[in-house]
Structure I
Amino acid sequence: MDRRQQKTRTAIFKAFGTLLGHKNYNNITVQEIIDEANIGRSTFYAHFETKDDLLKELCKELFGHIIDSAIDCSHTHGLYSDNSVPNSVFCHLLQHLEENNNNVLGLLSCESSEIFLRYFKDSLNELVQTQFVNQRREKNILLPNDFLINHISSSFVEMILWWIKGHRKQSPTELDQYFRAVIEPIL
């Protein structure tokens, strides 16, 4: 993708995010996105077939980047000026969420949050499987993997919602300690 296409795509994502900040997803029209992004209709459709495709790509880009960054601790965005990368991939993920680039926390708590929470949870499933279920499972070996993955991902998402509703008073390190205190005993 060339720079011009990337700029257009970024403008569309930004316009969509702005609209989502004050309007329910179902009530947003493609025309409103086009107007907010200041692009033509054909330009929008050159990038996305539908508003649902736009939503899917936005979520893939936002959550995929956060999850990939959490797995690859060398990709730190300047989070660790003292070079102390956390041992826990979930702490690293929480630190990326705390940065709140691209207003991810706003999307997770906006009027249309159920859509973003579903995508976020789906993105977490792979991380949970690789970091917890496949590597360190010692207990409850008779429980199906998909049940454990769903349980752990759901718990993480609920913890994020609790954190947002509580005005993010806890640090990522504290949240990671809470999460691991609850999750590790079942593994």
Structure II
Amino acid sequence: MQLPHHQVIKNGITVELDYMHPQEQEEVRALLNLVITEGKTYPQKQPLSLAEFAAYWLSQDAFVVRSVEQGATHKAKDILGAFYLKPNFPGRCSHICNAGFIVQPQLRGQGIGRFMGEAMLVIATSLGYEAVMFNLVFETNIPSITLWQTLGFEIIGRIPQAAKLADGQTVDALMMYRALC
């Protein structure tokens, strides 16, 4: 896949997917911290410091989805979503990757997650990964579960009472897997 990669999402906005640039790190960290604070989909309880964010999100490959303003070549583009891609395990098992995804709350349901998910599968394959595994998909995160299943992921395990959500609810987490070759 040639990056940046462009697509029009459901609401008619043209977006591009590309590697995250260093100057975008703080905006992505702020979005991740917003998602963490929502307390519904990520395991962290507290917002991440810059060092914690770098260790978690920037350890391998990081990507963003930006809005594209037609006709404006030098205007700053807003970050609409982001994901990372890294080995899920070390050494002999590093051919299985892991990824994490975030989308601006007001833009969820517009196809940004699907755009990132489809691109991630192509990128992961081109980077030599042989499979993708998600370790903790909370059972209450129905949009993510549905998306991943439509992209060929299988539920391969369930971790009982794995997550204590911000609202106090305790939920199971699913492990999801898809071979790439």
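From which structure (I, II) was helix-only ellipticity at 222 nm (-39500 (n - 2.57) for each DSSP H run of 4 or more, over all residues; to 500) calculated, if the value obtained is -8000? Source structure for this number: II. Each of I, II could give Cα extents along the principal axes in Å, for residues 32-103 alone, but the derived value 47, 18, 16 comes from I.
Suppose you compute mean count of other Cβ atoms within 10 Å over residues 24-31 for every structure in I, II: which one lands on 17.4? Intermediate values should be presented prior to the final figure.
Numbers: I: 13.0; II: 17.4.
Only structure II yields this read-out.
When distance in nm of label points 7 Å out along Cα→Cβ at positions 112 and 128 is worked out for each of I, II, structure II gives the greatest result. Between structures I, II, the greatest calculated value of Rg/Rh (Cα atoms, Kirkwood Rh) is seen in I.
Assuming 22 is relative contact order in percent (Cα under 8 Å, 6 or more apart) as calculated from a single structure, say which of I, II it is. Going through each structure in turn, the value belongs to I.
Values quoted throughout were computed directly from the atomic coordinates according to the rules given, and no laboratory measurement underlies them. Bear in mind that the values here come from a model prediction, so they are computed numbers and not experimental data. Cβ atoms are built from the backbone, for glycine too; each structure is taken alone.
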